[in-house]
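Rule-based calculations on the coordinates, nothing more; no lab input. Keep in mind the model is a prediction, meaning the values are calculated, not measured. Cβ atoms are built from the backbone, for glycine too; each structure is taken alone.
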Structure I
Amino acid sequence: MVRYVVIGGGIVGLATAHRITIDQPDATVVVLEKEPRVAAHQTGHNSGVIHAGVYYKPGSLKAGMCRAGQASMLEFCAEHGIDARVTGKLIVATDAAELPRLRALHERSVANGLPVDLIDGDQAREYEPHVAAVAALHVASTGIVDYAEVCRVLADLVTKGGGEVRLGARVTGLRRDGATTVVETTGGAFVADRLVNCAGLHADRIARLAGLTPSARIIPFRGEYYELRADRRDLVRGLIYPVPDPQFPFLGVHLTRMVDGSVHAGPNAVLALAREGYGWGRVKPRDIVDEVAWPGLWRLARRHWAYGLTEVRRSLSRKRFAASLARLVPGITTADIVRSGAGVRAQAIAADGALVDDFLIEQAPGQVHVLNAPSPAATSSLEIAKHIVARFDE
């Protein structure tokens, strides 16, 4: 009987545990989550989008898993009564200078086999009457869902499948014992024949505890959200995104109508002062030391300091945030938006300063470590889970 220990009760960890219970019903599976609930961090703080796979390099893990994940996530939600909707979205060019990038995105989408249409401004306003666009990419297969609800269902399925989800169990140490790994936690010790590290914001630290030298380090970027006041939600029907800058993995401040009818705006991307730094007041010296000690951060900063400064200014000014939204929907004013929380993205950065663009999964005997799984990891989670389980059989 194979003993699996999965570290992390976010969507990738829970999807992996669920996959194990399906594929290997005789195995034992324990999910260790340090928080008192599942989906407490990245999964529970994202914008709830089921991505189609527009942005990702053809042939990459992200491209393949996102497209497959869009279908498998919708199928999973339908099977388990979770409210998920295919709404489509617009990626809009607000001036002629953005048209080459929009066309390049269209070409990439076609290469990824996606149902997309390059449309003019008038056609864009048939979907979103208040949008400012000289042209747009309509992505029909994009959807929305509450990923925290998906996690609650996954956790229940893990338990029903004979597994266990241990909450409040923070990992304090890892050590090899022959062919097994002993996982020491605040809730006791667990022996793993196969260890899966899905610790998100702390994934690189868990890998180092296990004796690995990860090829990248997690640097936390906070993404802050506003939402439209209830009486202004009519300005947005679905999802409206800007044309992204291909130098960065961030998609830019955008507008998303959620499953509950609210319209969220954001996120931006500012360097956080703690791995769980959901506000400027959250500062953790150990995390800051981790950041500044990594040469990749300094190399990134030297290349892109102007971008970072713009994001900080937008973070500190509601007026600037509203102005970014008004580029997409001119009717939005500062008075129309209110604060609506934040999330922290676990972004892996290589030593040379490169932002790791694809999912990064590294392996050691009896161990798989997920070291970079930002968006579209939630969309792709059921496919990432299959990939992780298969890695043990290679």
Structure II
Amino acid sequence: MKVTAVETIACDAGWRNYFFLKLSTDAGIAGWSEYDEGFGSPGVTGVIEQLKHRLIGQDVYATEKFFQLASCLTRPAAGGVIGQAIGCLENALLDAKAKALGVPCYELLGGKVRDKVKVYWSHCPTWRINHPKFYQPAVTDLDGVKATAEEARKRGFKGLKTNLFIHDEGDAYAWRAGFAVPFMPELTVDKRLIRNIRSHLEALRDGAGPDMGLLIDFNFNAKPEGLIRILRELADFDLFWAEIDLGSAKALADVRRHSPHPISSCETLIGMRSFLPYFEQQAMDVAIVDAIWNGLSQSMKIAALADAHEVNVAPHNFYGDLCTMMNTHFAAAAPNLHIMEVDVDRLPWESELYSHSPVFEDGYLLVPDRPGWGTEPNEEAIRARPPKVTGGLLQYKRS
């Protein structure tokens, strides 16, 4: 079975765009994958357009061969948007291969070790604060934060992850200094920010109850000394984990040594060599792997490397529902899975874009047994919603 064409399609996703890749074959089977240009990755589509010429005419089954070829061709500028483009193409090959064999994608990753995947509600209530036009009910204050956490508990979720917010200036708004909102490249932390973080977490705990796992994502929003200050001030909270992005494995390891809470990290890394220093430095308790960026086959290698260092993994997953279905196969097959991220708040038209949506049951995501990813993008519905904005980090700003 040979690749005959590769096409990228973007569609409107409210405050951002969704990006899809369709890989056609001479057997009439289409392999699909989803990728992203909104999380600091503009230009992935352009790289795909260049790489696809080395894939067309090649054997669909030779996924590792393509990865190695593409890696050689791009070696001087490995990683980044190039790594993401390679991962996207590899994921589409995996879907096409699984469909041709009539099996779910997890069968090509060694088979599943679990029938359902424990998940946490991510961006809770972040999307309802940042993008109330698309995610209802809107949250503007601490009462709304508490109500969303109560909803998560009632819907059976055992964990929720939130972000940093300011509540003492009227309507709540996100603190995202690491992403230039506000533009503050020094990334310092003051007492006011810490007070707001505490107020936010207190509202979540009040609504969610004592048994809910609370996760907080610091992203790139502070330097190590500021992170240590915050974590010490949060010592009395029972946090599931504190999620941190730092470019230095040694610096992150130092933060971990000072933290009263488990540390997760590495969601922006691509390739085993990027992860290796963090494992060697024992920099985190949980390694977050973006299987959409890395490709699922390569992500299984990263998971194996983590396992060799006695570290569990968690998929990074904040894109569309196709990505959730893709990550489910990685989560089903990786023996050292800790928990999986999911965005429970979805667009009103999300379900129109796919033949099957993710199915949740008492805080778990059920692993599908249909061929490929277990869902098929609705090409007509996707094309009916052309992209409208640049989207993502480049578009977002506090009004």
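Annotations
- Comparison of I, II - label where FRET efficiency 1/(1 + (r/R0)^6) of positions 110 and 286 (r between Cβ atoms, R0 = 30 Å, to 0.05) is highest: II
- Source structure (of I, II) for mean count of other Cβ atoms within 10 Å over residues 278-285, computed value 19.5: II
- Structure responsible for 3.0, with distance in nm of label points 7 Å out along Cα→Cβ at positions 94 and 294 calculated and labels I, II on offer: I
- Which of I, II yields 12.1 [mean count of other Cβ atoms within 10 Å over residues 302-309, calculated]: I
- Distance in nm of label points 7 Å out along Cα→Cβ at positions 6 and 142 - highest-scoring structure of I, II: II
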